[in-house]
Structure P
Amino acid sequence: MNHIFLQILTGLQISALYMLIALGLTLIFGTLGVVNFAHGALFMLGAYFAVEISSQFGFGVAIIAVPILLFIIGIIMERGLIRFFYERPHTDQILVTFGLAIVLGEVMKTIYGANNLPFDIPKWGSGIVRLHEYLPFLEGFVAYPKWRLILIVVSFSTVISLFTLLQFTKFGLIVRAGMRDSQMLAFLGVNITRRFTIVFGIGSVIAAIAGLFGGPITQVEPEVGMHMLIPSFLVVVIGGMGSLPGAVLASLILGMSISFTAEYAALQQIIIYLIAVIILLVRPRGLMGKKGLME
């Protein structure tokens, strides 16, 4: 029981990080129709900003400042580059955003070097949680790193907050209506373009949260964005392009699969690709994808 419970917790922790990055990816695609391969670079920037700001002013300031910085960067990206590719093929979007990701990675490499940057966990997040003291079904001594539990809580809190924003607010109603027929909203006098720009900024904020809380786990180096982008993009594809519930479900499936195959190193390296092949053979649109979304 102890072993299974710890594997489930590890699966949730892996899922949490993929979930945060995939949520930003699928939010931007679902609203703007843009395949943003620079999203991993936003995660990387969030981690670097978190290291720099927390070392100077403390992690509490970083929690506030990093999302604001990434929101501004996201707005600049959308207004300065992405908006020109809304009507272009997805291949063009992938090429230009992938190129942007490479540029941002090289900029960070020039400033900080290619080595991993140490990311100190704040005192309130360090140490372990003695799980056996809170869960009576566990036997003996069972502990888990506190920071990884915090990442799980933050990730699912972000998911709930995003769903609440999109489902129960006027802003979310307008965005969802714009996803269905943006021209009709424009005829009604609604500035849907501004709302979509804000959505891109929100996607960047989610990447900032992933960098803030995931950086100490993934390491902070220029290639970390690319390393996280590939499995996160697989999460989006498996869940269904543009489907937020699909991204959550797919991240849980992949996280648990990676955790429960930890004892089989060779299988763990390919498990996410095997799952992707099996699911896409059965459901080419992904678990919760809509027909014709990529056409």
Structure Q
Amino acid sequence: MFFKKVIFFALILSFISSTAATDTLQPQRTGNSCLDPKMVFIPAGKFIMGSDEKEKEFAYNLDGGTTRKYGWYDIEVKKTFYLEEYCIDQTLVTNDEYLKFVKETTHRFPFISPGNYQKQGFLVHPYKEVRPFLWSDKGYPKGLGKHPVVLVSIDDASKYCKWKGSTFKKDFRLPTEEEWEKAARGTNGRYFPWGNQWNPARLNSWKGGPYFTTEIDKYPGGKSPYGLLDAAGNVFEWTTSTFPNRKHVVKSCSWDDSPGICRPAARHGRPSQSRHILIGFRCSAKI
């Protein structure tokens, strides 16, 4: 009888102790805590950013040596980074969505003249390949409504995010490099949004075609741990982060890029005024 009483009181004390401990914890968010249901919630916490020598070597080998001579991935630094919670668009901003912004605000539509295109430099694509993406005062090219909007500068993209946020009475903006990378790869430093193995069927890139932009929901198999689509492939994405030379960091890769560039750790810069067929964006917001 004595031992039964001891066990009973021990269980009571254990319950009280565990309940008290639970009461000191911060409540956990459940479901989508974002005002915009088209955004995904990214919880606060640490994540692995950048890459180590093993990942860089993997990427260079995956490219068949074409990027090694330029040392493209040498600037990646592996580190652990902490972020507060935030929300980010699940998909890239589409031509359909951007058209609503243009109509309501009379902001300039996505376009660049041959002369201004030449001035930009980094002309991998001749202007004739730009033409299929050019808007007119009638709107975007036929059939591209669900494709990501391109030919937008940092200013264009930022103003769209601000406009979108105004409908929710919330400050929306472009993501930082850190926010984008965590949303794209999760916390454990995986090489690609889906894992550590390259699979051209999971994204729109040079290895798999179709050598043009695609609809923003075409590759569900390539989603990130948080559910981001096109976190690799389709088009590069603007961020608010900058290099010392003041170029803005663009993340992801485009339909015209090799596998190593399509890792969330990869990074390079473009001038803020650039308007290119390979660069689009998505918005983010603090909770």
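None of the figures in this text is laboratory data; all of them are computed from the coordinates on show. No experiment lies behind these values; they were computed from the predicted model shown. Cβ atoms are built from the backbone, for glycine too; each structure is taken alone.
For structures P, Q, which has the highest computed value of mean count of other Cβ atoms within 10 Å over residues 68-75?
On the way: P: 19.2; Q: 14.0.
By mean count of other Cβ atoms within 10 Å over residues 68-75, the leading structure of P, Q is P.
Out of P, Q, which one gives 3.4 for distance in nm of label points 7 Å out along Cα→Cβ at positions 164 and 276 as computed from the coordinates? It traces back to P. Have a look at P, Q and say which one yields 65, 49, 37 for Cα extents along the principal axes in Å, as calculated. Comparing all candidates, it corresponds to P.
When FRET efficiency 1/(1 + (r/R0)^6) of positions 132 and 172 (r between Cβ atoms, R0 = 35 Å, to 0.05) is computed for each of P, Q, which one produces 0.75? Label of the source structure: Q.
A value of -25000 for helix-only ellipticity at 222 nm (-39500 (n - 2.57) for each DSSP H run of 4 or more, over all residues; to 500), calculated from one of P, Q, originates in structure P.
Among P, Q, considering only distance in nm of label points 7 Å out along Cα→Cβ at positions 36 and 252, which has the greatest calculated value?
Values: P: 2.5; Q: 1.3.
That would be structure P.
Each of P, Q could give relative contact order in percent (Cα under 8 Å, 6 or more apart), but the derived value 36 comes from P.
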